[in-house]
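So, here's a batch of structures to check.
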Structure P
Amino acid sequence: MRFEVDLYPNFLEQRTRIQPRNIFDIGCNNGDDAEALRKSFDVDKSNVFCFEPNPFTFETLTQRHPDFNHFPVAVSDKNETTTFKCSRSEGASSSMRKKISIPAHDFEDVSVNVVRMDYFINHYGISEIDVCKIDVEGFTWEVLQGFGNKISIVKSFQLENERGPVFDGQKKMFIDTCKFLCDNGFTLLNYVDWGAQCDSLWIRNDMLSYQTFKFGCDFVP
């Protein structure tokens with residue numbers, strides 16, 4: 001498991017009142033992070049929800065973790081069909097936006113379905129989300145917007161964000177995400193700086209242990 005994901009279970013156990021019963025992994029790649037989190041939290045495989053629009057990666061996901069709930073869709077702030085850019089050289093950089101550092105000819109465009117999370121939540125009757133990991137390469141802001149008022153049922157987020165321009169057409173950065181989540185009742189509990197990109201852990205305020213250390217919403221990296 002990756003370092004920033006490895007921190008997730010430790011923080012939830014030590015500093016929150018969350019006892020995870022489900023996991024949502026948006027941009028889950030091959031599903032290995034979701035499996036590591038599932039084992040750490042002892043969550044049943046039937047309560048793991050994986051979203052992966054890259055058709056090549058999705059095939060690997062379903063083969064490695066056949067008992068998860070798999071959805072071959074991108075998540076954003078619209079319900080639509082759009083173009084997804086699959087990188088040949090850096091599969092983990094595949095996105096609905098082109099990564100600036102990768103030449104255009106490296107990408108293969110595929111058509112994918114896109115869904116808002118509030119639509120998905122209503123359609124499947126989801127009442128709460130305990131663990132929500134979002135790693136969508138330059139599209140975190142749009143994913144969060146797509147929760148609409150259903151963001152209130154999410155107890156924790158682990159996010160990848162950009163601190164500066166990494167993808168074409170990207171307008172919202174980590175500082176925008178900070179303000180949005182603070183305004184919606186979340187507290188920043190951990191932050192890992194990777195240079196142009198970063199990872200952060202957010203907990204809904206009512207889920208924090210009463211004496212926990214936290215960055216709060218005055219922390220701006």
Structure Q
Amino acid sequence: MQRIFDIILSSLALIILSPLLVPIAILLRMTGEGEIFYLQDRIGKGGKTFKLYKFATMLKNSPSLGTGTVTVKNDPRILPAGKFLRKTKINELPQLLNILFGDMSVIGPRPLTKQTFGAYSVNTQGIIGQVRPGLSGVGSIIFRGEEDILAGSNSSLDFYKNSIAPYKGDLEIWFVKNYSLPNYFKAIIVTLVVVLFPKSQAAWKVFKGLPVPPDELKDVLNYLEAK
């Protein structure tokens with residue numbers, strides 16, 4: 001049933017958003033390095049890799065520079081038009097093609113690179129690999145400001161591996177274990193809410209029983225303690 005909704009929603013979104021997507025594609029072709037899409041290997045269902053589509057917002061050889069596949073705020077590898085596209089999450093919209101092709105779902109655990117997926121425990125990797133990754137999801141919503149969280153840290157990779165990855169993994173496991181069509185549609189609605197109102201605490205209110213974040217993440221994740 002979810003696959004049917006994925007096909008319908010991704011097809012409609014591509015049609016409705018085409019007046020936005022086409023001009024952006026033309027702009028990217030005429031600026032930066034002239035690339036429209038950035039295709040990157042990501043880990044999908046069953047641990048299989050697939051090519052994830054994004055609008056090109058960074059230098060072509062970014063994975064070989066700086067912090068690799070982990071992006072931080074004001075990353076010098078980001079192209080001029082890339083900052084706006086990343087801030088608004090418009091750069092993620094080409095993943096609607098991945099959804100249409102069956103690599104992804106509208107809602108699911110975020111598809112990660114081999115480097116960042118490897119920061120999860122083997123048990124977490126196995127559970128997450130049971131479902132298709134998503135354009136959005138509980139983990140993506142809670143960590144929508146991940147680049148800001150990593151900003152200014154002298155040990156961003158260590159902080160990612162020791163604090164962010166374990167908790168993000170707990171969130172993705174929660175989603176897999178609590179998957180239902182109601183939660184699928186709730187996640188779509190909450191995603192729209194937090195895009196419009198980034199400081200919203202809607203996720204904590206809508207999804208009951210989410211794992212409590214570690215103390216060092218509570219403030220930056222705008223954590224709302226369950227009443």
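Out of P, Q, choose the structure whose coordinates give distance in nm of label points 7 Å out along Cα→Cβ at positions 133 and 165 equal to 3.1 when calculated.
On the way: P: 3.1; Q: 1.4.
Computing distance in nm of label points 7 Å out along Cα→Cβ at positions 133 and 165 on every structure in P, Q gives 3.1 only for P.
Can you tell which of P, Q yields -7500 when helix-only ellipticity at 222 nm (-39500 (n - 2.57) for each DSSP H run of 4 or more, over all residues; to 500) is derived from it?
Working: P: -7500; Q: -13000.
The value was obtained from structure P.
Taken together, the values in this text are just the output of simple stated rules run on the coordinates, not laboratory data. The structure displayed is predicted, hence computed values, not measured ones. Cβ atoms are built from the backbone, for glycine too; each structure is taken alone.
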